[in-house]
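Pasting the structures here.
We did not get these values from a lab; they are worked out from the coordinates using the rules stated. What you see is a predicted model; the values in this text were computed from it and never measured. Cβ atoms are built from the backbone, for glycine too; each structure is taken alone.
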Structure 1
Amino acid sequence: MKKETSAAPPTPVEECRGLAQIIDRVGDKWTVMVVGHLSSGTLRFNELMRCIPGISHRMLTLTLRALERDGLVDRTSYPTSPPRVDYALTALGQSLTEPLRLLAVWASDRREDIAAAQRAYDARLKG
């Protein structure tokens, strides 16, 4: 009979790397915009393209694939002509909307403070 072994808990370095990967994904500007738009409901690819100014076809494709891989977005394709593909947040993706909303509120409330700090910093550098 084979003895079962349990996996060792992650080291602090492994834990930090794992968290950094998640934060990189959810903190990406395109991810924030896609999740924000999908929080209102299911959208098709071209609808998302129109909603998100400045995003390229390739970047939207890459972002949606990454979100699908991470379990945040469901992709449903329909065998129609032309093909129809819908994107929707999963339950895990929906759980991200509130933290992103709070971050947006924080950023909006602090925008002038940050701009003032940047101006002061830049003025110090110019001497």
Structure 2
Amino acid sequence: MDRSTTYLGGCHCGKIRYRVEVEKLEAVQCNCSICSKKGFIHLIVPAARFTLLHGEADLNTYTFNTGTAKHHFCRHCGIHSFYRPRSHPDGYDINLRCLDDNAIDQFEISAFDGANWEDKIDQIRDRYS
């Protein structure tokens, strides 16, 4: 893809809305405990390509393990539509399922063995560097 594509997304109730610019229509499905339970499909972008349009005051944050990842979710509907990932703490990880208009259908989704995160994380870091 020679240029970026812009998508809009957000939570279920609409209080959280954002815009994201994507260069590659590629995403990752992780099998770690939190991603599996949330159904999160990862689209990692640099911070400059993510804009929170509204809802900052409506976000809560969950952290665990090292506390590096900031798992944001809507305090009203509970949806985790984006977060700050441990692998790329200066970027954003967008839940592909939360983009508008079935954008998920445009993406190639590959598997990531996040259940073995420490041994496999370089695959994600290299892919989204």
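A few points about this structure:
- Each of the structures 1, 2 was assessed by relative contact order in percent (Cα under 8 Å, 6 or more apart); the largest value belongs to 2.
- Which of 1, 2 yields -21500 [helix-only ellipticity at 222 nm (-39500 (n - 2.57) for each DSSP H run of 4 or more, over all residues; to 500), calculated]: 1
- Parent structure of the calculated result 32, 28, 13, given that semi-axes √(5λ) of the Cα gyration tensor in Å is the read-out and 1, 2 the choices: 1
- Source structure (of 1, 2) for mean count of other Cβ atoms within 10 Å over residues 18-25, computed value 16.5: 2
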